[in-house]
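Derivation of every value follows stated rules applied to the coordinates shown; laboratory data play no part. Predicted model only: the values in this text are computed from it and were never measured. Cβ atoms are built from the backbone, for glycine too; each structure is taken alone.
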Structure 1
Amino acid sequence: MINLGFWHSFHPLSLGMLGMHAARSTNLIIVDRQTRDEWRGMVSDIQREFPFNQPNSGNPLCHYGLIRAAAVALDDDTIITTDVGQHQMWVAQAYSLHRPRQWLTSSGLGTMGFGLPAAIGAALAKPQAKVVCFSGDGSLMMNIQEMATAAEQQLNVKIILMNNQSLGLVHQQQELFFGKRIFAADYPYRTNFIHIAEGFGFSTCDLNTASDPYAALHEALNRPGPVLIHALIDVDEKVYPMVPPGAANIDMIGGE
């Protein structure tokens, strides 16, 4: 066995990880492939028995409805990125993914501002693909200057901004667990993201002013170049299930 660090990482005999003196592919031949068919079947059975509730899933001006409408309008080759917060979890719940690495997200690291730079990187790596970034107003403000890069490079990046004028997940936690004492989680001043995006050179679409939000969303997603698609979302929309502070996963609320 080769110990990690025994050879320099650029040495021809270094495999980078623990392994035998042979090519990686040769080592992998002797590894039994373990399928997860039984586990996947069990998960499918549970999902059928306990279908997930997605309120307002037919309304493109609501959280689940907007995500599902976008999923219908996009093909399986689309790359999805998200920032961090309620919208990130709503996408995980409502957007059907079809292949590995289709969704780029900061996951449990919780890095607000991740979504737009990730979308820019994906668009540069795969210029032929459409890249859609779901973001919230709080997260987008963390790295909004990167819109200049997307516009300068004329990247095929579409930002779907779910604007609830708050740090939604923080607002939800303060409402549910801290006696509705909302502190530093609201944005009462309505920032005009449409004007900001246009200033950076983005094409824009405001779903709240569109006579047909479905048609407007579909058209905007199929425009060339960078596009900001804006939708006001009710701040009282919640993401569930949620684990209270200091509790175990079995103590989650909203999981029924």
Structure 2
Amino acid sequence: MPRNSVTTYFMRPLIKLLKYQDKRLTGLSMRAMKWLGHSKHPIHPKHLFDDQRNQFLASLVRPGMVFLDIGSGSGSECLNALKSGASQVYGVEYNKSSIILSHERLADYKGQYDIFDLNLELASIPLPDHSVDLISFSNVLEHLNNRQTILTELRRILKADGQMYISIPNTNTPWKMFQRKFGVDSRDDDDHKIEYSVETLNEELASAGLKVTGELYPIVPSLPVNGLIALSAVISPRLYRYFQRWKHRFVEKRPEHSVGWYFLTENAS
């Protein structure tokens, strides 16, 4: 057997094992947040203890603005926007239990919010043209087949001077390229229809009449130990915060390792 074939024979199962344990430990950490009383439902520790997470998005919310969160989950970003003074917020979500939880969490803001029960693959968003100041579209685009249709729809409802915050996965991290070298599917999630390079990102946005404004900001490094780091929150939230701060510092110095990017877009015309 050629040397390269021997290396691949041994490396491929090792890489798959690393990915498997990473996924399992991440899931365990999410369930543990509920078991330990940190949350009423399973949730990733980053939503509870990462002080830097979503600071950028929060800084964009202004009093009186209209805010829309695509893939709003349990309503966290809608709630944060209302607390920051948004006059009206909307969420788009398809998971029924998440919608119920959103209504529970947003109950104090009756009349200032609405959660649309929509499958983005099948339905348009029931909002008027040019009616939204800020759209959050985080970790959703890569799960969709009809990405051009959705991006065009979001451009329709975005005000002329509005902004859209997007977060998407990076396909060309060193860890992912290492996986592909040995014939392993490098996607972070089996449901990802696409993961982006800078070139494919700009092409897809341009086709929908959108453009990136400013920088592509790194998130956290793409590493096979992220699940283990998430599990550290079970031992101590303080320990988890320490590791998360290390991850942010690491990726600021080595942005090519970032699992993805977050950035702002606006109408290209």
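A few comments on the model shown:
- Given -9500 for helix-only ellipticity at 222 nm (-39500 (n - 2.57) for each DSSP H run of 4 or more, over all residues; to 500), calculated: source structure among 1, 2: 1
- Structures 1, 2 were compared on relative contact order in percent (Cα under 8 Å, 6 or more apart), and the highest value belongs to 2.
- FRET efficiency 1/(1 + (r/R0)^6) of positions 178 and 202 (r between Cβ atoms, R0 = 41 Å, to 0.05) derived as 0.65 - corresponding label from 1, 2: 1
- Test item: log10 I(q)/I(0) by the Debye sum over Cα atoms at q = 0.07, 0.09, 0.13, 0.17 Å⁻¹ calculated as -0.27, -0.45, -0.94, -1.52, pick one of 1, 2: 2
- Origin of the derived value 14.6 (Kirkwood radius over Cα pairs in Å, for residues 114-193 alone; candidates 1, 2): 2
- Entry that produces 2.2 once distance in nm of label points 7 Å out along Cα→Cβ at positions 58 and 154 is calculated, selected from 1, 2: 2
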